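Have a look at these structures, which come just after this line.
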Structure P
Amino acid sequence: MRWGIIGAGRIAKKVGAAMHTAPGHRITAVYGRRIDAAQVLAQDFSAQAFDDIGALLASQRCDAVYVALPNHLHAPIALQAIAAGVHVLVEKPLACTAAEVAQIQSAALSAGVVVREGMMYQYHPQTIKTRELLASGAIGAITQIHVGFGYRQDNPADIRMTERVGGGAIADLGCYAVHYARLMTSSAVTQVTGMALWGGNQVDVRASAVCMLENDIDATCSVSFVGGFFQNARIIGYDGVIEIERPFTIFPDRVSTIRLWRGAHFAQLDEIAVAPCNHFVEQAVAFAHAVAVPAAERSPTSLLDSYANAQVTDAWRRSLTSGLREHIGQEESQ
């Protein structure tokens with residue numbers, strides 16, 4: 001598959017380098033707001049540099065594009081690529097609101113192109129194995145899940161610290177935490193109660209949510225730009241517990257470990273080793289498989305999942321201002 005990279009920042013470089021190593025994949029075009037930045041990154045892949053997105057999309061140099069721009073540009077650029085008949089992988093979050101996700105979903109269905117949100121961790125063997133353990137009943141029926149993700153963000157000029165470009169800890173990290181809770185429980189979130197600390201340029205720099213899910217499951221999601229780096233997930237079942245030390249940004253060159261306790265009282269620890277893997281490579285491979293499916297036979301499941309995730313983060317943000325428990329699907333009052 002021939003890829004165009006739309007964006008020339010840090011994440012574009014990291015993901016692009018991984019995708020370029022995937023069997024049968026190569027980066028053929030790079031867009032940057034500044035042509036010099038695009039040229040620097042394009043040199044790494046022997047690709048063509050562009051400073052005009054329309055020109056890149058019209059160049060017929062790529063089968064798909066990876067969008068790695070500030071969050072507020074995800075939806076408009078995805079829609080522009082869809083209109084050009086180009087498949088699209090968008091860095092998370094797919095869009096800033098569930099309404100924008102719905103627009104993308106409708107346009108992609110009409111155009112017959114594949115659009116996916118860059119939740120790369122779900123393709124890693126660690127995630128796949130964890131889901132297999134849960135499906136096998138290793139810890140019994142899930143009752144609770146706790147997910148955390150944070151790092152220190154001190155630069156007030158960073159796009160993640162600016163509200164008008166879709167910044168904030170919920171947008172950057174909360175989408176991961178919510179997705180993980182939904183993915184591992186195979187249950188929909190029905191209610192959210194949130195709280196936050198505000199900072200930067202009017203963004204949530206630390207936020208927590210208590211979520212009620214179907215099947216009598218509750219989840220806590222905690223994300224932060226304040227303090228040291230942390231990542232963790234704990235899934236509690238009636239008959240045991242699973243812990244993951246690093247559920248999202250998994251090292252591609254290190255063995256990862258799933259910690260499993262079976263039993264309700266003083267259970268013995270079982271550590272399950274998972275071989276190293278680059279989840280960005282696996283994401284590219286999965287994307288190509290989705291594109292290979294004839295348009296008439298493609299499942300809308302992935303975009304429906306992104307829509308459901310965005311509904312939860314929308315409700316989380318509403319709760320910050322309302323101070324109330326927000327129900328999923330409830331329309332905003334303004």
Structure Q
Amino acid sequence: MPSLRAHVFRVAADGPDDISRVEALFADGLKPRDVVAILGKTEGNGCVNDFTRGYATTSFETLFAKHDVEGVSIVMSGGTEGALSPHWTVFARERVDAPGERALAIGVARTADLPAEHLGRREQVLSVADAVTAAIADAGIEDIADVHFVQIKCPLLTTQRIARAEASGKTVATRDTLKSMGLSRGASALGVAVALGEVEASEISDADIGTRHALFSGRASASAGVELLDHEIVVLGMSAKWSGPLSIDHAVMKDAIDTQSVRAARERLPANGQLKAVLAKAEPDPSGDVRGNRHTMLGDSDIAGTRHARAFVGGVLAGVFGMTDLYVSGGAEHQGPPGGGPVAIIVEQET
């Protein structure tokens with residue numbers, strides 16, 4: 001009986017336009033049409049004006065256009081502070097003549113373009129929730145408990161987008177473009193929480209987004225960027241409709257140094273498994289403390305707090321896994337508890 005099989009490749013990038021190692025994967029036999037998503041870490045600042053994300057996205061769109069492939073989810077997260085390494089994680093799937101045996105499952109979906117006046121508000125939450133549900137169905141995951149990570153690329157507000165909305169008589173959630181990144185990430189994460197039954201939609205008001213930290217998803221990861229107007233959604237989980245040696249599990253870090261939860265998640269996966277990817281969220285604890293000690297990430301006027309958090313959590317996880325090509329995304333509004341965040345681990349069992 002046929003099933004689906006996932007493939008995950010993690011390759012280095014010498015710059016936001018360096019797609020050479022992905023081209024090498026194609027030369028080695030990976031079919032471009034089998035690729036469903038690319039998650040990338042680029043060496044920009046991760047803020048509103050981080051154009052490395054758009055540069056990388058355009059480079060991959062050009063590559064796939066050469067192969068007559070459309071619809072690949074290209075999710076770029078800027079910021080490789082500290083010793084984090086710029087890299088690409090390639091997710092592919094194919095149909096194989098093998099019975100399903102419970103393995104890594106991948107699903108994708110997109111929303112419609114988000115009107116500027118909906119960003120950071122309930123309309124964004126509900127739109128994302130619907131698309132996450134669609135991506136879960138695309139993955140063939142029948143139990144939402146089997147969803148371990150939902151990666152979302154979401155839009156942000158620019159001065160031009162704000163001006164167009166206000167010219168048409170609309171109001172926006174904020175006129176601060178940097179703050180809009182956090183609101184968009186937070187609303188997107190709450191959309192995941194609604195889709196996964198972690199939070200009831202009726203519990204969420206516009207005023208809760210970015211402020212009511214007790215509402216969160218333990219499996220959401222959202223990254224905002226200027227390079228899109230819709231949402232790209234990638235769901236990762238386990239399904240009996242899939243086969244192959246790949247498995248995924250996740251942890252929810254209670255704070256930025258919670259390695260115990262991460263190690264426990266790794267121990268639930270096959271001991272002889274080769275590490276294929278680590279995907280994580282990071283944020284400065286909004287309380288200003290980490291386990292009772294004051295941190296200065298939120299008070300630095302020179303460097304955004306999300307940049308500090310990526311470097312700090314990236315170092316913590318690099319020590320756990322012995323690798324620096326980690327997908328650590330900054331800004332974890334409603335993505336895990338305050339100061340913490342989800343971490344997904346994918347391994348390939350030796351056969």
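Details
- Calculating FRET efficiency 1/(1 + (r/R0)^6) of positions 9 and 177 (r between Cβ atoms, R0 = 30 Å, to 0.05) for structures P, Q picks out P as the one with the greatest value.
- Per relative contact order in percent (Cα under 8 Å, 6 or more apart), the highest-valued of structures P, Q: Q
- Each of P, Q could give distance in nm of label points 7 Å out along Cα→Cβ at positions 233 and 265, but the derived value 3.1 comes from P.
- Which entry (P, Q) yields the derived value 49 for percent of Cα pairs over 26 Å apart: P
- Parent structure of the calculated result 19.4, given that mean count of other Cβ atoms within 10 Å over residues 185-192 is the read-out and P, Q the choices: P
- Among P, Q, which structure scores highest (criterion: FRET efficiency 1/(1 + (r/R0)^6) of positions 33 and 81 (r between Cβ atoms, R0 = 35 Å, to 0.05)): P
- Given 6.2 for mean projected area of the Cα convex hull in nm², for residues 145-240 alone, calculated: source structure among P, Q: P
- Structure responsible for 2.3, with distance in nm of label points 7 Å out along Cα→Cβ at positions 65 and 97 calculated and labels P, Q on offer: P
FYI, it's all coordinate maths here, none of it is from the lab. What you see is a predicted model, and the numbers here were worked out from it, not measured in a lab. Cβ atoms are built from the backbone, for glycine too; each structure is taken alone.
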